[in-house]
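For reference, the structures are reproduced in the following blocks.
Each reported figure results from applying straightforward, stated rules to the coordinates on display, with no laboratory input. What you are looking at is a predicted structure, and each value in this text was computed from that prediction instead of being measured. Cβ atoms are built from the backbone, for glycine too; each structure is taken alone.
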Structure I
Amino acid sequence: MLTESYFPLGIQAETGAPISSIDDDSLAAFSAEPLETEISDEQLDAKAKSHLGTDDDVSDANDLKQTGWAILFGPGVEDDVKQALKPLIEHRQRQVANDALFKIFDGTASYVEGETAADWLAKDDKFIPMADVDPAAGVPYYVLIIGSPEQIPFEFQFGLDLYWAVGRLWFPTAAEYAQYVKSIIAYETEGSVRTVRQMAIFAPRNGEDRAMGLFTDNMANPMMLPTRTKPPFGHDQHFRLQPFLGDPATKETLDNIWLGKIPKGQPAVVFTGSHGMVFYAGDGRQAAEQGAVVCNEWKGGDTSPKRSHYYAGSDLPAEAQLHGMIHFLFDCYGAGWPRNDTYSRQLKRPAKLDEAPRLARLPQALLSHRNGGALAVLGHIDRSWSSSYASRKLGPQMEGFRTVMNRLMSGNRIGHATDKLNQRWAGLSIELAEDLQKMLNGLPVDPDQAKSKWIARDDARNYIVIGDPAVRLRVEDMPVLGE
């Protein structure tokens, strides 16, 4: 068993029990035949790099005229979806203003089943390496994937996002694409913005729940406080932090956040850290409610959360004020889930999560709201773990989160702002590769340490941007708030 406890942030809908950690069979399979790390040290020496992304010829990774923009259509994307996206494509083309840095990948130039990101980058005589991005080499830095995770797998997105700035859009209807496109163009072209320089932080404790206690103490509360060397989150960006921790983290509070009815007004950034609702494969509620935010109405224990205890996409008020907001959704399955569980995929019969991989419904509802949608959602595929914020051996991701959030609040484009998360994934991959090589050479390696690195590595890998990776907050148009 693991010598350090790793708690997933998910609650089983049927029982109210926490979802399982890594089981013994999966750990044994990992020890016997460890997974490939997906990143070789020939591709990346993470310890020698301060960032991942563009090469030195790009002086400003937020300037689309230098970085370019591309859209990658999955196979089978319907014509009405492409038509709905046409205004966004034309808008970005005008911003890039350089045909060499603007690409539409469709048809034979799109993803082909079974391709890795490295395969796709090398085909059609592109011969682009998995390395610092030269936007003029054939694939611009910002890449928007269009399609379900059946059409283009999450693994492809993870791999491409290591160096490129990647986001994904997938909605059940063309009308939702059209609404998102309308919202983005309006936000970027209107004379003023609705949001203010404020970040709402929402984190319930759920009674004596151990995972949420760790999260509040090691993640949510520290966001509010200076460290020995650094100020609170957003301080240098003149953002006000509005906490809703513990008892105030209710469904009504989330409604008020969405409605802009909190002190100082509509926040530009929302961070929610909570358990996510988890349903068994075949449960009719799974598609609409998996990954929903478990609020403080649920008091933990082994009681099943009631529908009134968690917040799903269908709960968003019709009058919600989401336009111009970026949401960091931290919970299990908050962004989506694969068909088979990430952490049992080596087994001959891996745990089946669903009939098909899916994006979660809450982010889709936030982006396509009829009153004006959010700009983007940053969330987690599969289980999210306490290794992100409470790992003694590997170090928490607090500084990574700080960098991401502060970059967003500085007005960086979200695809560029999130490369610190990829840096952690890359660094853990290199460390794990070194341990695995030692195992193959018969050298002593602490198996529990290797297993911990495996969990933490995949946990760091599984963040995705839902939305256009080129969106950014117009912080220059937001007044500095007084206390």
Structure II
Amino acid sequence: MPKKLPHLREVHNTYYCEMLIPKDVKHLFGNKTKFYRTTGCKVDQPKLAEIQAKKFVYEWKRQIQLARNSAQDFVFKDAFAMKALLKEYEKYDSKNLPKGFPKEHDIEEFKNNLVDSVWEEILEIEDRSGKDAAEIVSDVVFKNKTYLKNLIADWEMQELSRRLKPKTVDSRKSNIQLICNAFPTADRLFKDDAVKTWLLSIHSSGKYTASRIQKICEAGKSFYIYLEDVGELRKIESNRVVVNPFNVPKQLRIGKNKSSKQQYFKEEWIPLTVDEVICCYQEARRKEDKQLADLIYISAYTGMRIKEICSLKTDDIDLSEDCLKITDSKSHSGIRELPIHSKLKKRVRELIDNSDDGYLLSGLTQNKYTDRSNAIGKRFGRLKVSLGFPEMKVFHSIRKTVGTVFENNEVLENIVADIIGHSKPRMTYGKYSSGTNMKIKKEKIELLNYPWNKKVKTPLQISQEKEEVRKSRVLDLKNQNTS
């Protein structure tokens, strides 16, 4: 078994994945000692088993962390401990006493005293943590209301089972936690525009942008659908109209561009010029960051997304046919074959020969979502800032450079879409064509040309030169006025 697969175990010619459950949370998983699940992969499929095992282990670790977080939540612990205690004694009466209960004591009086002690505890919570926290506990204990934070873990598992990306689920989860902090029980979501008022207030506080408010609403809609599916909304009083309250307030809606009538609008990434791409490449070489230089070089000749390049494996490249296969992309249209530019072939061959991990760009680190592009993308960000590029010029701007070159050379849009991995907007080619052939794509991709040794100025240098010219003119004017 491969050394890098510690969680995999071979059972009856099949790989199974297992992971021990820590002692401190075993009681939250029915006292199980470990997670155990088949990968569905045979022993001759170790790579597929590794991918599946990583998903399982990642999911199990998240469940453990969720369990620990729940156990640390004082409201969760207090409310459910009290509720469990009261529920335990509900079934007892004078004819059915708890084991060991003194016969000379009145069980009904004991139950009344128990309720009184719970109320005393709630009053202590109010003194300690405020009226709102005490009200949450009271609702959960006496009104059979569900504490919404307790449902987040189940929502999360449901979203992951729908094959949403863990990063997307994590992003939504943080926003749902924010929602549950403000609205601990479901009924509070529907009180007199409560959600709208809350969204406006957190935006006006300056802590959350209009863009973040939009993401909170997207997460809220997902959570609302989940609450509906599990029947949680049926517990709310029938005389109250229950509709999805997570709509972005009109004054916080984001328009598509600057010409929109909305107060806020979405800014698009700005393309780099050919000279600016060369500038970035030369700076990466000057800093001896070969990985980053290779990343820029490949992007400039293919128009590939950063994640596509970083996930490209040596097995996906056929040098005899001068083509590469993109098998990991953000959309179905991104799965494609590309010809290798004549000026890129030598660099690709060198990278394949020097790869020690099976990837074209070897040695990249990956984040917790197994994304190999995260760290090197940040390196590009620091590089472009040091050169004086504006905020809206990013690595993705190189992809826009490629699109601009094609447009200026009058390449048909459907051919460009097949090269850079976009869906075709029109039905004839979009629905009925199998795509542009490699010969045509090769012809068009050779239009990409970068004189890498050209002497170019950085945006910072250009800005400094303009400032020097301005100062010189001001000085000349002063001299003319004094003469």
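Suppose percent of Cα pairs over 34 Å apart works out to 30; of I, II, which structure was it derived from?
Working: I: 30; II: 57.
Structure of origin is I.
Taking distance in nm of label points 7 Å out along Cα→Cβ at positions 12 and 124 for each of I, II, which is largest?
Once distance in nm of label points 7 Å out along Cα→Cβ at positions 12 and 124 is tallied for I, II, the winner is II.
Which structure, out of I, II, was mean projected area of the Cα convex hull in nm², for residues 252-355 alone calculated from, if the result is 8.1?
Traced to structure I.
For relative contact order in percent (Cα under 8 Å, 6 or more apart), find whichever of I, II sits highest and give me its label.
Greatest value across I, II: structure I.
A value of -8500 was computed for helix-only ellipticity at 222 nm (-39500 (n - 2.57) for each DSSP H run of 4 or more, over all residues; to 500); which of I, II is the source structure?
I
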